[in-house]
Structure I
Amino acid sequence: MPTLVLLRHGQSQWNLENRFTGWWDVDLSVAGVDEARAAGRLLREKQFDFDCCFTSVLTRAIRTLHLVLHEMDRLWLPVTKDWRLNERHYGGLTGLNKQEMIDKVGAEKVKVWRRSYDIPPPPLDAGSPYDVSADRRYAGIVVPQTESLKDTIARALPCYEAEIAPALSAGKRVLVAAHGNSLRGIIKYLSNIGDDEIVGLEIPTGKPIVYDLADDLSVIRRYYLDEA
């Protein structure tokens, strides 16, 4: 039975500060490190093991994965890093405090930017300090200036189909450590969740989500490991 475990990174420093993060490379908070280690201990206690791993190119996801694998004594497992698993790009909201934006433009507008399926936030301003287009990890990639959830899913799903699904079909046990919105794309696809419903799906930090899959990769069961 193919097994897929999805894990949103532990709390980041900007999660703690209630700031929009997106593609900006923020590290884990102290609590986020603890969450990642706890996830690794839980996976070990529940006797999970993996053959390969996938993550984004952002530090908070990579470090979460490394902490999990360290707790499992599996740091030697092969890891694929793919920018398509990055968090949604929050455009001009990047770096801003969420409550301050609500106070400035109103809760309804911020809700549209955060929770609509296909309406992106305003793009980054020219010369923004949060523009990562010159970052060498994105060489050869057209870095977006903003993304809707639909845009994020449109890049995350091809990564799943080209990289993750073939590993599962080959019988490998797979761990994916990524971000709330890129993971929403995979969950939407696997669990056949509608556009309106997926925007409201909350994915907690540091809690492994387990998919038991049939040989054709259809879903037998989805559950949070700490609730099993």
Structure II
Amino acid sequence: MIDISVPAYTATRSHAAKRDSILEAAANVFCREGFAGTNIDLVAAEAGVSRQTVYNHHGDKENLFVAVVSEITARSNAIFFDTLSQFPDKPDDLEAELTAFAVRLRKNCVYNREGRYLRRLIQTEGERYPQLFADWREHGPGRTWSALAARFARLALAGYLELDDPDVAARHFMALINADTQVACMLNEVPDPEEIERSARAAVRAFLRAYGTRRESLSAPARQPAT
């Protein structure tokens, strides 16, 4: 007798694939139509699943919206930490290497799809769901900016920077690298690569004027902290 039952791992994979398809479709629809203009039928059609399947996974539109924000935040965090792994901890040329990192950070984490989705959802639905986006701030920027602050603290300990508060320095760094293209971000536009690099270079120079040690030390080997 031939066993035609579906193995458990196949069923699990199918369930996960449907979940991913629903979340992807919901993110597209929420960003395009807004919360008020989104309905389960639209999401189901775009995901290629039945209306009942969407309800089975998420219950209702509000739960689906919360799941979308949570999923995009998790993806954004993963991309950020992957990019942070390339932070110049032991630079030979701090200005050049920090500029290259700033460019990667903006391309990977600001102008990517997840970044654009989050900005759109915050702009359109932030007032409707203040607690949801307060949680996002804690688990998104609250985690990633603290990790960035720790990297700046290491540079300060190694003698490359002079910091009173690494958390403030991290916030200043993020503000500076996004300053020139803030309006473009609000409009969900993506600047051309030359503009991204040019503004990153200017931002890093401003950052190092505020936090750098003597200029000749920026390209020198790391100094040992005082004992």
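A short reminder: the numbers here are calculations on the coordinates, not readings from a lab. If you're wondering where the values come from, they're calculated on a predicted model, not measured in any experiment. Cβ atoms are built from the backbone, for glycine too; each structure is taken alone.
Tabulated data
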| quantity | calculated |
| --- | --- |
| With distance in nm of label points 7 Å out along Cα→Cβ at positions 55 and 167 derived as 1.2, matching label from I, II | I |
| Parent structure of the calculated result -10000, given that helix-only ellipticity at 222 nm (-39500 (n - 2.57) for each DSSP H run of 4 or more, over all residues; to 500) is the read-out and I, II the choices | I |
| Distance in nm of label points 7 Å out along Cα→Cβ at positions 135 and 159 derived as 4.8 - corresponding label from I, II | II |
| Structure (I, II) behind the derived value 28, 19, 17 of semi-axes √(5λ) of the Cα gyration tensor in Å | I |
| Winner on distance in nm of label points 7 Å out along Cα→Cβ at positions 119 and 175 once structures I, II are ranked, highest first | I |
| Origin of the value 26, 14, 7, where semi-axes √(5λ) of the Cα gyration tensor in Å, for residues 127-182 alone was derived from one of I, II | II |
| Identity of the structure behind 21 (criterion: relative contact order in percent (Cα under 8 Å, 6 or more apart), calculated), options I, II | II |
